[in-house]
Structure 1
């Protein structure tokens, strides 16, 4: 059991930059502990719930927030959190939804269901998490198997960094898909974190 009594955030490693930005802006960076799970669990979502469970069991006496959406766990994360009534998670099905907001995400989905989404993190780490992570580096013939039904890539960006936009464009080109960039910022993400874990100001 942890001896640290600070509030705890159990988070996807892909959210490290955004969480640090939110906590730094609120002056709470040192008063909250964040335990990150590997970002490559994006490709193995069945492992998310067991790893969150281990951290919850080891820290059950602390105020805790889980910085994951469902993220492909098929409802298993919510079944786990039902055992911890005071522990909440990020809303929605995945990071694209809580960054963009449900309304804008669903609008994008309805426009084109065959959309592959990127965040800043996934655009920057596309090669490791997607290209190599799905085995396309060694087996490019799998590209159509994975992405044959996709029509476009949409980057929901958290910053205005043009290097990230270019990384998203490059990812779309490698996948042979059209590219769209929609800057969504961090407003929806900030709103999704309980006020006890950050400032209410944006």
Structure 2
């Protein structure tokens, strides 16, 4: 698996979180009684042989790795590191958990382009990530394929109780004010993806 973390532009100035509803004033994990919802499985790497032209080559398939442990501290930098690592694990699991038959993923790319953070009125942070991530090379029905990975936007609400996640389908790279006014609330519109206690 190829993983890169670009030097992300992190917005550090205080600002209201993307949502001002009541959901933004409660602890993240208290908003749901359900267990976390996220792609989760264990896929081990294996060696496969692929015919490429007149040659037969060996490749190692991609493997899942665990979601990160809860943050050891809840300062801004630690939370941002946790969210970027959690989203990478989410991307990897999402790519590998539903594979079947003769489909294999050889490479999963993940590069963070931008991070913005907003204070939550209930404590913790709302974190916006813009990243390119997903399967970028693999094998289906014995043939090799490669894919260009486009950018995606995702928003997390995170505090000492847990983390919620929602995708933000902005058609382009949104400005900070656009994120603050238009991004969906992860608690109301997304899923609880991690519970810390």
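Computed from the coordinates by the stated procedures, all read-outs in this text should not be read as laboratory data. Note that the structure is predicted; figures quoted are calculated from it, not measured. Cβ atoms are built from the backbone, for glycine too; each structure is taken alone.
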Origin of the value 7.9, where mean projected area of the Cα convex hull in nm², for residues 60-171 alone was derived from one of 1, 2: 2
Test item: FRET efficiency 1/(1 + (r/R0)^6) of positions 36 and 108 (r between Cβ atoms, R0 = 25 Å, to 0.05) calculated as 0.35, pick one of 1, 2: 1
Could you figure out which one of 1, 2 the value -5000 for helix-only ellipticity at 222 nm (-39500 (n - 2.57) for each DSSP H run of 4 or more, over all residues; to 500) was computed from? 2
With relative contact order in percent (Cα under 8 Å, 6 or more apart) derived from the coordinates and found to be 21, which of 1, 2 does the value describe? 1
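From which structure (1, 2) was Rg/Rh (Cα atoms, Kirkwood Rh) calculated, if the value obtained is 0.98? Before the final figure, lay out each step's value.
On the way: 1: 0.98; 2: 1.03.
Considering all the candidates, the number was obtained from 1.
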Identify the structure, out of 1, 2, from whose coordinates distance in nm of label points 7 Å out along Cα→Cβ at positions 44 and 124 was calculated to give 3.5. 2
